[in-house]
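**Student:** I've put the structures underneath this note.
Laboratory data are not the source of any read-out in this text; all were calculated from the coordinates shown. Here the structure is a predicted model, which means the values were calculated and not measured. Cβ atoms are built from the backbone, for glycine too; each structure is taken alone.
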Structure I
Amino acid sequence: MAISERRSFEKGIIFISGFSLIELMIVVAIVGVLGFIVVPSYAEFVKDGKRSAAQSYMLELSSRQSNYLQDNRNYTDVVSDLNVLASDDVTDNYTISIVKGADGDAPIFTITAAPTSTGSMSSDGNLTINHLGVKTPSDKW
């Protein structure tokens, strides 16, 4: 806020210009409305980014499960057997688990990313992918 002073010596008039209180209130109101709109949108983008990190990790685990099956003739239910490191976005917000089983003679698996109760994704719900590549819930993938 700059206040300028201009004097006219010929007529003895002093002009002082600046921002009025109403102008400042309008600016504060506009900034408040923009903040009200932008902050929830930003939070949703952050949430989408964390979900994408978990999905990418799960896809990598699924790919490694295929390799593990070729080498060992069965899937593993131990995440560390697949030698894939999870990012902090995944470990801070999700618990990853693998359940293996059999459908007749064919081995199967399901990888689940369950949101941690303390993370920012706690209201997001579980993400799953199985041995066929079926991903649920479909609206989150």
Structure II
Amino acid sequence: MSIFVVNWLAFVLASVAAMGLGMVWYSPGVFFRKWQRAIGLTDEQFQAANPGKAMIAGLVANSLSLYFFGVLLNLTGISSIPGGIGLALLVGLGLITLTEINNGSFRGTKPAAYLIDGGYRVLALTLAAVLYGLF
């Protein structure tokens, strides 16, 4: 089997789960307002930025990253749920969140923004790890 072949059912479910998680995570009742303040974005700026277009771009980017996470699982030979969760934590915390902190520090972003964004990515990868492990 090619390392670039992933279980498409797991991939689609992971993409849908990540989008659902994002809709809850970034909702006004959870982290949206804190995230919005942390990046210095007003309601007017948010609406002018075309949030629908951003959501489509986010869906594509999220889906691609979850596909490549499946490829990474294949490359490492990890097929168990605990192993996948371990890799999700390693990638999510060790690569993505630390990159968010690094980039945010240079941009002058408040720590809440990169912690919210990094936390979302860690959970999305963890969900993907469980789904790839199940299928």
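**Student:** I, II: which one has helix-only ellipticity at 222 nm (-39500 (n - 2.57) for each DSSP H run of 4 or more, over all residues; to 500), as calculated, at -24500? Kindly include the intermediate steps, with their values, before the conclusion.
**Tutor:** On the way: I: -15000; II: -24500.
It traces back to II.
**Student:** Also, quick follow-up: Given structures I, II, which gives the highest value for mean count of other Cβ atoms within 10 Å over residues 45-52?
**Tutor:** On the way: I: 14.2; II: 10.5.
Result for mean count of other Cβ atoms within 10 Å over residues 45-52 over I, II: largest is I.
**Student:** Another question about this same structure. Given a value of 15.6, 50 for Rg and Dmax of the Cα atoms in Å, calculated from one of I, II, which structure does it belong to?
**Tutor:** Values: I: 28.7, 104; II: 15.6, 50.
Structure of origin is II.
**Student:** Using relative contact order in percent (Cα under 8 Å, 6 or more apart) as the calculated read-out, with 16 as its value, let me know the right label among I, II. Write out the running numbers ahead of the final one.
**Tutor:** Numbers: I: 16; II: 43.
That value comes from structure I.
**Student:** If distance in nm of label points 7 Å out along Cα→Cβ at positions 21 and 109 computes to 6.9, which of I, II did it come from?
**Tutor:** Numbers: I: 6.9; II: 1.7.
The correct label is I.
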